[in-house]
Structure 1
Amino acid sequence: MYCVKCGVRLPEGEESCPLCGTPVWNPEGETPVRAYPDSMPSHYREADLPGALVMTVLCLIAEAVLLTVCLKLYGEQSWGGYAVLGVLLFYIVAVLPRWFRHPKGEIFVPVDHAAAALYVLYVCVRTGGSWFMSFALPVLACSCLLSTAMICLLKYVRRGRLYIFGGFLILLGGFTVLVEFLEHISFGTVMFQWSLYSLSGFVIAGLVLLVTALIPPLRHELEKRFFI
């Protein structure tokens with residue numbers, strides 16, 4: 001039996017959902033007078049236009065102040081470019097989704113990674129570095145793929161979330177090894193200084209979730225406790 005509002009699995013005998021408080025509707029029993037929540041579901045909420053507008057104005061003011069101070073002190077752009085682009089990156093990640101009623105993670109996560117890649121590219125060019133193509137871009141690209149895949153699976157696959165979380169943790173452990181490998185070939189650092197520790201931790205956690213998903217009593221208990 002599941003909650004009619006949030007879909008949480010409910011134990012037998014529950015009169016209301018422990019997560020959202022919605023009265024339990026039992027199709028085999030007497031139909032309650034009302035089987036819907038008092039509040040509007042979250043997916044019908046309006047876009048946060050006032051908050052987005054205020055944050056937009058604040059970001060514009062911050063950029064103007066930073067550029068003005070930089071030009072007054074140094075007579076050139078100097079560090080102002082880092083600050084202005086940093087504010088722009090913050091705007092894209094934290095403020096831009098507020099303009100939309102239904103911000104989709106599978107769209108905004110790649111956009112956020114692309115913005116971060118452009119910012120890191122600017123830093124690399126300004127500092128005269130050559131590590132963007134060999135380190136920053138592959139790391140951001142892999143992070144984007146993992147994050148977007150995770151969001152899509154959780155959004156469109158209704159069952160087997162323990163398998164999804166377990167597999168994601170194992171892949172995340174492999175990702176840390178890749179990061180250290182790219183760091184090794186880009187900056188000449190010693191290999192396997194820290195990634196094996198993170199790999200071991202993520203793999204163990206992932207395997208625990210996968211084993212739990214294979215054992216029904218453990219799976220049901222975990223789903224009930226953490227509303228998975």
Structure 2
Amino acid sequence: MNLKIKMNNVLFLDIETVPQKENWSEVPNTTQELFAKKTAYQRKEAITVEDFYERAGIWAEFGKIICISVAYFTNNKNERNLRVTSFSGDNEKQILLDFKELLDTHFNKSYHVLCAHNGKEFDFPYIARRMIVHQIELPSKLNLFGKKPWEIPHLDTMELWKFGDYKHYSSLQLLTSILGIPSPKDDIEGSHVAKVYYKDKDLDRIVSYCEKDTIAVAQLLIRFNNEKRIDKNEITKV
């Protein structure tokens with residue numbers, strides 16, 4: 001596909017989220033009731049609300065962001081380079097403020113776009129909702145109010161792969177596999193993040209995983225545009 005977009009104008013990203021509390025017993029009673037109502041449709045009869053809470057990180061109302069990884073291309077003397085960095089930690093508000101500063105300072109032009117896998121359904125709205133919770137003014141790239149569909153500066157590699165087939169879902173792991181891209185799931189997967197964060201207290205491992213996903217998203221967009229895959233020597237951690 002011919003995307004007709006300069007890769008230097010794209011900010012690739014991925015987020016990692018966890019439940020706001022480690023244990024169900026720490027969740028206030030009112031929040032427990034609201035979580036039960038919110039998840040009633042998804043839960044099966046054999047799964048209690050308490051057991052289901054381990055998945056709370058996928059909802060912005062009951063989860064929090066512990067890492068946002070970003071990647072962007074730079075060109076120096078015709079040499080391509082993908083720079084990767086992360087905002088992470090226990091202070092979600094600071095993570096969001098740092099990410100907002102990046103958008104406001106370096107990715108605030110009309111030609112800049114954000115790109116994630118399933119970003120339109122998950123990453124972009126999740127970040128925006130958590131910013132509102134923390135009373136952070138939305139950066140222009142996340143404030144979609146009043147914008148027409150073609151004015152929204154978001155790319156979604158999962159949506160691009162659908163080719164209009166709205167019933168179709170393809171994971172990042174599946175697409176990297178069939179397109180010959182190194183798998184980002186060589187250590188942990190999304191379902192492991194809460195345990196690694198709360199039990200193992202290994203944030204660095206989560207950041208590494210998040211950055212691999214972000215690089216994989218960049219690799220996908222490159223492949224979709226029939227360009228050469230990114231080599232390891234073209235990736236710089238900053």
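Consider the structures 1, 2: one of them gives 13.6 for mean count of other Cβ atoms within 10 Å over residues 150-157 as calculated from the coordinates. Say which.
Working: 1: 13.6; 2: 16.2.
The correct label is 1.
Which structure, out of 1, 2, was Rg and Dmax of the Cα atoms in Å derived from, given a value of 18.2, 60?
Answer by label: 2.
State the single structure among 1, 2 that was used to calculate helix-only ellipticity at 222 nm (-39500 (n - 2.57) for each DSSP H run of 4 or more, over all residues; to 500), giving -20500.
Values: 1: -20500; 2: -10000.
The value was obtained from structure 1.
A value of 1.2 was derived for distance in nm of label points 7 Å out along Cα→Cβ at positions 102 and 142; which structure in 1, 2 was it taken from? Don't jump to the answer; show the numbers that get you there.
Numbers: 1: 3.4; 2: 1.2.
It must be structure 2, since only it matches.
Given a computed value of 27 for relative contact order in percent (Cα under 8 Å, 6 or more apart), which structure among 1, 2 does it belong to? Don't jump to the answer; show the numbers that get you there.
Numbers: 1: 15; 2: 27.
Going label by label, the one that fits is 2.
Just so you know, all these numbers are worked out from the coordinates, no wet-lab data involved. All of these numbers come straight from a predicted model, not from anything done at the bench. Cβ atoms are built from the backbone, for glycine too; each structure is taken alone.
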